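Listed next: structures, encoded as structure tokens.
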Structure 1
Amino acid sequence: MKKINKKILIVEDDEDFLFILQKIFTERGFSVVTAKDGEKAVETAKKEKPNLILSDILMPRLDGYGMAKKLREIKMDIPVVFLTNVETKGDIKKFDYLQKSKVHINDVVEKIKKKLGVK
């Protein structure tokens, strides 16, 4: 396995799904940090400075949109890809969005690699 010099922050409140995502991205060579809600994600992003955030939308304390808004307010321009089952309308244009139930995990990894310019 080739080490990829990119750090991603995975934000997911479902512990089992978070574990699976962390394992897959780590196995594919990414450096991975995690958070279980939007507030913790903002703290983690400030400290860890990830290259990209892969986040759920519906979470306790602060949802994914609130997290992205807070990051912009503090001038942290980190790309956010939402991986969720929430059907979005207008917000889909502002963010990359993948629907959990309609995408294979390998497609998620490829989307993240493409977004980060990794082969």
Structure 2
Amino acid sequence: MKALVVVAHGSRRAASNDEVRELACELAGMLSDTFPIIEVGFLELAEPLIPAALERAIEAGATEISVFPYFLSAGRHVVTDVPEEVKIVQNKYPQLSINMLTHLGAASGFTRFIAETLKA
């Protein structure tokens, strides 16, 4: 069963973390056929942390997990920190397929989306 784990930085501001959770809920409604399991994980400052979110997906029956870095640019968190957190769980479950997706800022159509939003 496929799972999507939306990964964000995490914030001391609870409302910011709730925005990410709300995004995941909306995605769950839109992508339930593709990803029957959707979880949220944070790099720091909020719960659940990335490994715990991956474990929750596994406990829910995931056999293939896609990790979506909800970050605008490929900074240290996207390039190093998030993959290192994912690797912790991958090492624990070597038979499990865990795939890193492209971060939000590099997603196809993102620039077009920004341009359209600014025209409105």
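Only the coordinates and a few stated rules stand behind these numbers; no lab work does. These numbers come from a predicted model, not from an experiment.
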Of the structures 1, 2, report the one carrying the highest value of relative contact order in percent (Cα under 8 Å, 6 or more apart). 2
Across 1, 2, Rg/Rh (Cα atoms, Kirkwood Rh) reaches its greatest value in structure 2
